Structure formats: structure tokens, C-alpha cells
Structure P
Amino acid sequence: MTDKKITVALIEDDPLIADMYTMKFTKEGFDLQHAADGEAGIALVKKMKPDIILLDIIMPKMDGFQALKLLRADSEFKTTPIIMLTNLGQEEDVQKGREFGATDYFIKTNFTPAAIVDKVKTLLKK
């Protein structure tokens, strides 16, 4: 592998959570860029073409499910790993995420940022 940094797009409306993930991923050597709502997230992803996308669900302007559907409908991002990172833990939410094409689905309260970094590293090694 080259020394090119792995790029991560974080689409998350909570500034505290976004800062926490930004610090952790940056410290681990990733290039993380952040958008605070679904619309800005779609624009960010199209601009940066990240290696992986971390996507919250409940956000202003466009929720994560809508963003996921739009990204999966775009041929450029059909195979980009997209991890739903949310507090919505209901089975129907998990199912909906998977149906719309989420690569994985993590409940924020069940994982530390360090655990999410590890999951991303594992996912990108495949």
C-alpha cells in the first residue's frame, strides 16, 4: 500500500461527536472531512470521493437514509463502504439501512471512537 492517507467522509450533525471522531481518525492517520447535514454530506462526498463514509441518520435538511439512497444510486459510490453511525438501534432501522445499501450499521452508544476506527481499518483491509 502507498503512503496515501485513507480518506473518510463523516456526515454528522452533532458537533461534539464530529469533533471526537475527527480527532480520533486524524490521530490514527486518516484524512477525515466532515459535513453537518445530509445535503452538505452528499456535496462533500462528491467532491472528495472518500474511501469510506460514516453516516448519521437523524440530521437536518436530509436524513441519513435519504443520503444513503442517493449515494447508492450514483454509480460512482455504488461500492464505496458506507457505515451507518447512529443512535437509532431499532431492528427496523437496521433493516432499512441494510436494504438501502449500508455496508455496516453501528449504534454510537455501543462503540467508542477507537472501536469505530478499528472497524474501519478491518473493513478497508478486505
Structure Q
Amino acid sequence: MHHLLIFLGAGLGGISRYWVSHGIHLFLGRQFPFGTLVVNATGSFLMGMLFTIIFERFGDIGPQLRALLLIGFLGGYTTFSSFSLETLNLLENGAWWDALLNILLNVFLCVGLSCLGVLGGRQF
């Protein structure tokens, strides 16, 4: 059952990643990888919040929710591999400052939003 929940969650997470990233690129353009940044940031927030809610409030169905939402959906939604490749492309194209900005924003924004998600989850 866990495998099916992970499979379903990953599919939904992957298509959600595409929709969010594509929508951001349509709005802001592709000069900077804002789509991946938004996906990583929102995924980090959701990971913190859902982790806290699932483990503190849903003990009985926690393992199923963890499989579906944390491993499946957020595993399919977040884009660390995309972040890595986009940063490498920026570096290869000589956009050192954009690459550094991308690294700093993804790391600090996402860790900060994970923290806010945990705090928000505790208030839920």
C-alpha cells in the first residue's frame, strides 16, 4: 500500500511542479530560475508544516500520510536536481552572481521556510 501511495503522490507532485514552475516562467521569464526557486521554497514550507502536522496530530494514519504527502508528493514536487543543473548552467554561462544568488536564495529561503512550516504546523 505504501508503494501505491508514494507512486500516486509523486505523480501529483511532479505535475504540480511543472504547473507552478511553468506558470512562474510565463510570468517572470526564464532569465533566472525563479520557477525552481518558488517550487523549492513552497516545497520546503510544506515539508516543514506537513511533517509536523502528520507526526504530531495523525499518529494512526501517519505512515500512510507520510508515504503519500512527504515521500510521494513532495518528493515529486521539489526540484533539487533542477536547482543543481540550473546553477551549473549559470556558472557555465559566466553568470557567477546569478549562480551565487540562486544558491543563497534556495538554501536560506528554503531552510527558513521549512522552519516557518514547522512553526505553522505546531499552531495548526
Structure R
Amino acid sequence: MDKPIQILVANRPQLMRELILETLTDQPGIEVVGEVTDDTEIADRVNQTLPDVLVIALDEPGRRPDICETILHAHPEVRILAVGFGQNRAICYWASVEIHSEDIEPSEAGILNAVRTIAAGVGGGS
């Protein structure tokens, strides 16, 4: 059997959180791994449960919730579903990795320059 999608629900207000929990609970292939009632506990609970999906509140339309940066930086594999109670809106946030390349001079000097440049956080070469 495939691993169920693990979901941590941290949405507010309470009514919206209860509706989301009612929708998700007992769905095949979905496992609710926890519920968070206090926003200050979200990061700790994500660290403890390592969910596939985190459901949070979308407070302001058009503005990414602040917690997204914290969670996605620490756990880029997590998907965040932000649901707006009064806005009839839901947005999914995720992190992605971009891979870049740059030709470097195939010499001792070129390799040393690339190492120093990478260490400075700039790129790979000249």
C-alpha cells in the first residue's frame, strides 16, 4: 500500500479548521498527523510531524503568509495550502530548487577561482 498523504492542519479560525479536519479525516490515502490551534506552534509541529502538506490560514489576499518562508526554508519538501475563510480562496505554496551551471577555465587557476567564488555565494566561475 502507498504511504498516505500526511497533513498537519493549522488553520484558523476554529470553524474553518474544524471544516477542513472534517473534510480530510477518513479520506482514503490521507492521514491527519496533527492539529495546531496556536500559530506560534506551527514551526515546532512541522518539525515534529514532517507532514507532506501543511494547511494554514490565508489572512490577507495577495500576500504570502509569513510562516511560509520559515517552513519552506527548513522543509522545502512540504507543500503549504493557505485557505482564506472570508475570501473564498486557497493558494498552494512550495519551494523549488534551481540548478545553474557555468563554464570555468579547466586549469588550476580556474578551479581555485570557482571554489572561491562559490564560497562567496556568487556563482561558479569568473
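Things to note:
- Entry that produces 38, 32, 27 once Cα extents along the principal axes in Å is calculated, selected from P, Q, R: P
- Test item: relative contact order in percent (Cα under 8 Å, 6 or more apart) calculated as 19, pick one of P, Q, R: R
- Origin of the value -13500, where helix-only ellipticity at 222 nm (-39500 (n - 2.57) for each DSSP H run of 4 or more, over all residues; to 500) was derived from one of P, Q, R: P
- Source structure of the calculated read-out (distance in nm of label points 7 Å out along Cα→Cβ at positions 26 and 98, 2.2) within P, Q, R: Q.
- Looking at distance in nm of label points 7 Å out along Cα→Cβ at positions 82 and 106 over structures P, Q, R, structure R comes out largest.
All of the numbers you see were taken from the coordinates with simple rules; none came from a lab. In this text the structure is predicted, and so the values were computed from the model without any measurement. Cβ atoms are built from the backbone, for glycine too; each structure is taken alone.
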